[in-house]
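Structures are listed in the sections that come next.
Values quoted throughout were computed directly from the atomic coordinates according to the rules given, and no laboratory measurement underlies them. Just so we're clear, the structure is a prediction, and the values are computed from it rather than from any experiment. Cβ atoms are built from the backbone, for glycine too; each structure is taken alone.
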Structure P
Amino acid sequence: MDKALRFSAQLQQFIGLLLRMVMQNHYRFVKQNGLTMPQMMILYHVQRAGGCTVSEVGEEFGISSAAASQLIDRLVQQGYLTRKEHPHDRRIKENSLTEAGIQIVEASMNAHQSCVADLVSRIDLQTQQQMLPFLEQMVEILQRWFATKTYCDE
């Protein structure tokens with residue numbers, strides 16, 4: 001196997017295992033906190049957007065406004081989101097994180113960081129330093145990619 005194919009195969013295997021580790025850890029966190037994955041994804045979206053409407057959630061996740069509304073209603077009932085009238089149109093309800101919503105998103109991020117820190121702690125410092133330029137380059141490539149694309153086949 002030539003070097004490029006070997007590198008590609010190892011990178012694919014690494015990404016697959018990393019995703020598995022992150023998703024298992026994330027799923028456990030979500031379940032332990034009485035949430036579903038779609039609910040947690042909505043909380044992340046609202047946090048990133050700084051607030052959003054039901055229709056914006058539906059568009060973001062490719063679901064109907066009715067389905068988005070049900071998910072949001074449950075998050076409001078659980079105390080993670082609050083609904084307020086849009087300042088310019090009373091028919092529109094703006095959803096934003098409550099203090100509990102902010103805390104659950106932060107706790108999720110902390111759990112993720114702990115998971116990554118555990119992985120990194122198993123790599124000796126010299127290897128970490130050798131890998132750093134590669135990781136920096138990959139981050140730069142992916143940031144540029146996401147600035148222009150959403151899917152691999154675009």
Structure Q
Amino acid sequence: AKGEKAGTLAGRDGDGLVGVSPDEEMMKAFDSAGGTGKPRYGQVTVCWAKDEADAKKTAYEWWPNAGVKGDLSVELPLPRHFEQAGEMVSEDDVAEAVVCGPDAERHLEAIRTFEEGGYDHVYVHQVGPDQEGFFRFYQREVLPKLS
């Protein structure tokens with residue numbers, strides 16, 4: 001979910017909220033529409049790789065839609081429209097929306113931003129094929145620092 005309208009709908013009709021950004025207005029709308037006490041799940045999108053440049057390249061190749069800004073990112077009716085919109089973004093656009101690289105503090109900061117934004121559950125979406133490397137990194141570098 002993203003935005004005030006989505007928060008209202010989730011609060012009124014849903015069993016909880018799944019969001020992709022810390023959005024104060026969405027959370028207020030969720031609570032006002034009946035969401036108080038319902039679970040709130042936040043998605044942190046990351047791309048772990050051994051270095052930041054490789055992570056940016058992988059994120060751009062596998063998840064270019066992360067760089068699409070504004071309402072366009074949620075209002076496209078067909079998959080091919082997402083593909084077309086993804087062609088208009090750069091690696092840097094994607095890296096603004098996806099935590100890229102092996103810096104554990106950046107990953108932790110993104111998770112904490114969701115916690116501070118009112119989410120009571122945070123899940124991590126790893127972009128790219130190196131899932132095993134990602135899991136090892138989180139096991140050693142990220143999860144031990146979360147309480």
Structure R
Amino acid sequence: MEFRIDPDHEISYRIRLAKNYLRDAEEAFLRGDYRSTVASSQLAAENAAKAIIAVYRIPSWSYDPSNELRELLTNMSMNIRSFVEELAEITESLASEYGRATYGEPLQGLTPWEIYDRDYAKKVLEKARRAIDLMRIVLKEIMRREV
């Protein structure tokens with residue numbers, strides 16, 4: 001039996017992940033949980049990028065899908081390439097947060113709860129919000145429907 005992934009299912013799945021992680025990040029920020037804000041923001045941006053990648057191929061398991069996005073730029077119309085590049089920059093900038101939000105800074109003896117403050121978490125959350133906006137813009141153009 002051959003197993004095939006339905007691209008529409010994968011796109012929908014990644015959109016739901018991105019939106020739900022953004023919601024988690026927003027809620028964490030409101031309750032002052034800055035570690036969770038950063039962790040969920042990183043995952044929101046990662047999955048926003050992977051929703052776009054899924055239009056063309058199955059996304060990798062990498063926490064940094066920026067290179068995958070950039071590889072696909074030539075398949076996209078010129079009017080959305082700058083949005084895709086911006087999303088790639090966001091995912092690239094947040095990729096290291098997956099490990100930091102999970103393990104902290106071991107060499108400094110700092111847990112994840114000790115390395116994030118409100119200002120930093122707010123900046124990361126703003127990047128995640130922008131990533132979701134970019135995902136919507138790009139998918140609307142590619143798929144010709146609202147996301």
If distance in nm of label points 7 Å out along Cα→Cβ at positions 10 and 58 comes out at 4.9 when worked out from the coordinates, which of P, Q, R was used? P
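Out of P, Q, R, choose the structure whose coordinates give mean count of other Cβ atoms within 10 Å over residues 42-49 equal to 22.6 when calculated. Provide the component values of the computation, followed by the final result.
Numbers: P: 17.4; Q: 22.6; R: 28.6.
The value was obtained from structure Q.
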Value 61, 36, 23, calculated as Cα extents along the principal axes in Å from one of P, Q, R, is from structure P
Entry that produces 13.0 once Kirkwood radius over Cα pairs in Å, for residues 18-65 alone is calculated, selected from P, Q, R: Q
